[in-house]
1. If distance in nm of label points 7 Å out along Cα→Cβ at positions 20 and 188 computes to 4.8, which of I, II did it come from?
2. Have a look at I, II and say which one yields 25, 56, 18, 0 for P(r) over Cα pairs in 20 Å bins from 0, in percent, as calculated.
3. For which of the structures I, II does the calculation of relative contact order in percent (Cα under 8 Å, 6 or more apart) return 22?
4. A value of -11000 was computed for helix-only ellipticity at 222 nm (-39500 (n - 2.57) for each DSSP H run of 4 or more, over all residues; to 500); which of I, II is the source structure?
5. Looking at structures I, II, which one was distance in nm of label points 7 Å out along Cα→Cβ at positions 156 and 324 calculated from, given that it came out as 4.2?
6. Supply the structure label, taken from I, II, corresponding to FRET efficiency 1/(1 + (r/R0)^6) of positions 52 and 364 (r between Cβ atoms, R0 = 30 Å, to 0.05) with the calculated value 0.45.
7. If FRET efficiency 1/(1 + (r/R0)^6) of positions 28 and 340 (r between Cβ atoms, R0 = 30 Å, to 0.05) computes to 1.00, which of I, II did it come from?
Structure I
Amino acid sequence: MKWIQRDLQKKFLSLNTKYSGLLIIGPRQVGKTSFLQKNMDQNRNYVTLDDMNERKLAQSDPELFLQIHSAPVLIDEIQYAPQLFSQIKIEIDKGAKPSSFWMTGSQSFQLMKLAQESLAGRIGILHMQGLSQHEIYGSGVEQPFRVDINSIKKRADQGKAADVHEIFRRIYEGSLPGIVSGRYTDWDVFYNSYIQTYIERDVSNEIPGVDSYRFRDFIRACACRIGQVLNVHNLAVDSDISENTAKRWLAELEKAEVIYFLHPYSNSALKRTIKAPKLYFFDMAAAACLTKYMTPETLENGALAGAILENYVINEIRKSYFNDAKECLLYYYRDKDAKEIDVILEDGGTIYPLEIKKSSNPGAEAASAFKVLKRGDAEKGTGGILCMKKELTAIDKDTFLIPIWML
């Protein structure tokens with residue numbers, strides 16, 4: 001089994017010298033605990049709240065819990081005992097040293113809200129995703145993806161070239177360290193177990209009275225709608241549940257970071273835009289398993305190939321920002337005149353339109369919708385078509401052709 005260096009390492013080590021507490025949040029199985037254990041020395045205590053006895057103590061008597069598990073300490077799965085946040089705040093206010101409290105947690109939305117309410121300004125919060133393309137295949141220190149010629153050329157020097165078959169093999173392999181590192185070698189067993197134990201069981205445990213069979217069908221129905229504008233009614237009909245139930249289940253899947261939503265871009269000058277978000281998955285191999293694409297070849301040639309490639313590209317852009325502890329502002333555009341842009345990246349007040357194509361030779365028509373943004377209030381930067389081209393090139397001075405392997 002090989003250890004894969006995480007791009008989050010640089011930011012983590014920097015913040016660790018400044019903050020008394022660091023919280024790493026993200027989905028299960030992305031390597032949060034392994035990352036921290038790799039960085040901890042023998043003086044640091046470790047406790048996991050997956051242990052029911054430890055969880056009950058943390059919930060009922062957080063002061064005693066922190067006396068037993070004294071700083072420096074790594075507390076794993078802290079979402080199970082948010083009562084600890086108030087006691088950690090007391091310890092920090094009493095002068096706890098930098099690096100005293102390391103914490104991990106799933107259920108990121110709820111956890112961030114609770115942590116910010118109790119520990120605002122006192123801890124650093126980092127968001128860990130699955131392994132990025134750069135972490136698995138690249139070299140050097142990654143920076144957030146930007147539509148800038150010098151930045152893209154640097155990414156080319158640090159990446160590993162790949163054709164369309166290799167890109168879909170990467171998508172199929174997924175981003176979870178357990179499979180990428182070689183610890184587990186049977187893809188089918190690993191991802192079916194991941195879906196059954198985490199998505200179907202752990203997430204459904206948060207939903208009182210859930211019908212497990214219908215919930216499984218619902219997750220698969222979501223996977224079949226990757227990259228589509230969310231239509232709760234159709235999703236509910238296909239899953240044989242009510243719209244209110246569909247909304248609750250979507251909220252639970254989002255909270256557990258199984259899915260996320262890309263929201264539409266609009267401003268005061270663009271009034272005919274679609275208002276509903278698009279649905280995407282955090283891990284593409286899990287989505288492939290759910291939709292029964294069981295080889296890279298069937299994934300590449302399947303009906304969902306374009307949507308899955310789009311999801312993969314968006315994930316990689318997001319990871320490049322999260323790994324530098326920066327906010328990632330991504331949107332999509334679609335209006336009632338059928339003009340559509342796959343992704344709009346907002347960076348420094350400028351918007352950059354991006355189109356994602358499976359083709360290795362997309363034409364200028366792929367960027368035809370970019371001009372609609374000139375009607376908006378925001379400054380429009382250079383656009384990009386992310387595609388299967390081998391090398392970086394351009395259609396014109398306003399539109400780059402960017403190979404997906406450079407992400």
Structure II
Amino acid sequence: MNDLFKYEFMKIARKRMSIIVVFASMFLTLLLFIMPVKNYISLERDGSQVNGVAAIQLEKEYAKELAGTLTEERVAKDIREYQALFSNRDNVIKNGNKVNLTDEIYAYYVLPHYSYLKMIDEAFVEPQITDTGLTVIRDMQLEDYAAFYIARAEKVEKYFTMDYSDWTYSNQEKDFWNTKNSHVEMPYEYGYHAGWKSLLQCLELLIVPIIAICICVAPVFAGEYQSGADSVILSTRYGKSKLIKAKISATFLFALIVFSINVLLSVGIQLATFGMDGWNLPLQILNVTVPYNLSLLEATIVCIANLYLVLIGMVAFTLFLSAKMKTSFVVLVVDILVILLPVFMGLSGTNGILNHILMLFPYMSAQPVFPADYTSYFSYPLPGLTLDIITMRIIVYAVLSVVCIPFVGRAFKRHQVQ
């Protein structure tokens with residue numbers, strides 16, 4: 001069995017196409033995860049632009065000024081300081097009915113802390129409004145405290161009463177999300193977190209090595225049909241038993257090794273340049289309404305584990321197709337269609353039934369659900385049970401793997417040699 005396993009592993013790994021595709025995927029991973037570092041932009045307080053590593057260092061300095069616990073009193077104080085900028089006539093310019101800060105004041109006082117102020121502003125913004133330009137916290141009336149966390153809770157409640165046309169939240173779902181939100185620790189801690197933010201925004205790009213791996217493993221069985229080797233293999237002593245197990249085991253090992261290298265490259269590049277600072281900060285500093293009680297490190301681990309499940313599910317599915325189809329080309333066509341179907345169809349823009357299906361396809365499953373309001377509250381209500389989208393994806397790809405793998409050997413054994 002060991003000899004068969006080694007032979008099948010080397011057969012996949014040494015194939016010219018596999019070598020080209022693997023190195024191409026690694027090059028793309030390097031390129032795609034270096035670009036956010038290279039293109040990172042920050043502004044000095046005089047308005048001059050800084051790029052790359054220098055911009056990251058400048059961002060760290062700005063973040064140090066904001067580090068600490070976001071109590072209601074502190075949030076109110078920071079909002080007042082922002083509002084006070086508009087009280088000085090020398091700080092503002094009028095354009096019709098609009099009042100804006102001058103470029104110099106905006107660059108010196110607002111831009112260095114813009115992400116922080118935007119996070120606060122988003123708690124008070126109505127759902128589905130993407131950008132207010134910080135006008136909500138500029139115009140709001142403050143008491144002794146800002147009611148920041150109360151505003152967050154009210155915004156969450158509004159998600160459940162919005163008109164999604166073809167989907168409404170049941171009471172069961174509302175109870176589920178309210179319970180989940182009750183476990184979110186408050187007040188939030190804030191600090192520098194650019195590396196984890198960038199990484200969570202880029203992890204979906206690891207769908208590229210998953211596609212590359214599917215290309216490499218598509219011929220595992222179909223290639224034997226094309227070459228005519230199936231007639232020899234199926235007539236040998238272990239052709240219908242140990243050899244099939246060796247092919248499946250070797251394929252999964254190859255896939256895990258290649259994908260792990262890509263994961264290490266992607267995570268290593270981002271954290272080596274941005275730094276690991278902020279790993280223990282709450283996920284809510286990326287989006288105040290996220291209902292998952294996770295740190296940025298924990299959220300990243302969840303996303304990477306989810307990607308591994310997508311990989312395993314797609315490899316199992318590809319092996320099944322390879323055992324059923326006569327050519328690897330057809331296998332690849334089906335794989336690409338399955339992976340990229342949401343791209344071709346597009347999400348409807350509502351929290352509808354079609355979206356709930358498309359969100360489980362590989363391309364969408366590779367995307368973290370945390371940074372967006374819309375996907376954070378995707379749930380799947382079953383009789384007496386509600387599943388969040390992360391749990392649902394885990395179940396779907398685990399079931400896909402468990403269902404496909406037993407049928408791989410059966411399909412190959414039953415193949416009619418021509």
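None of the figures in this text is laboratory data; all of them are computed from the coordinates on show. The structure presented is a predicted model; accordingly, all values stated were derived computationally and were not measured. Cβ atoms are built from the backbone, for glycine too; each structure is taken alone.
1. Values: I: 5.3; II: 4.8.
Structure of origin is II.
2. Details: I: 25, 56, 18, 0; II: 23, 47, 24, 6, 0.
Source structure: I.
3. Working: I: 17; II: 22.
Going label by label, the one that fits is II.
4. Working: I: -11000; II: -19500.
Label of the source structure: I.
5. Only one of I, II returns 4.2 for distance in nm of label points 7 Å out along Cα→Cβ at positions 156 and 324, namely II.
6. Details: I: 0.00; II: 0.45.
Structure of origin is II.
7. Working: I: 0.35; II: 1.00.
Computed on structure II.
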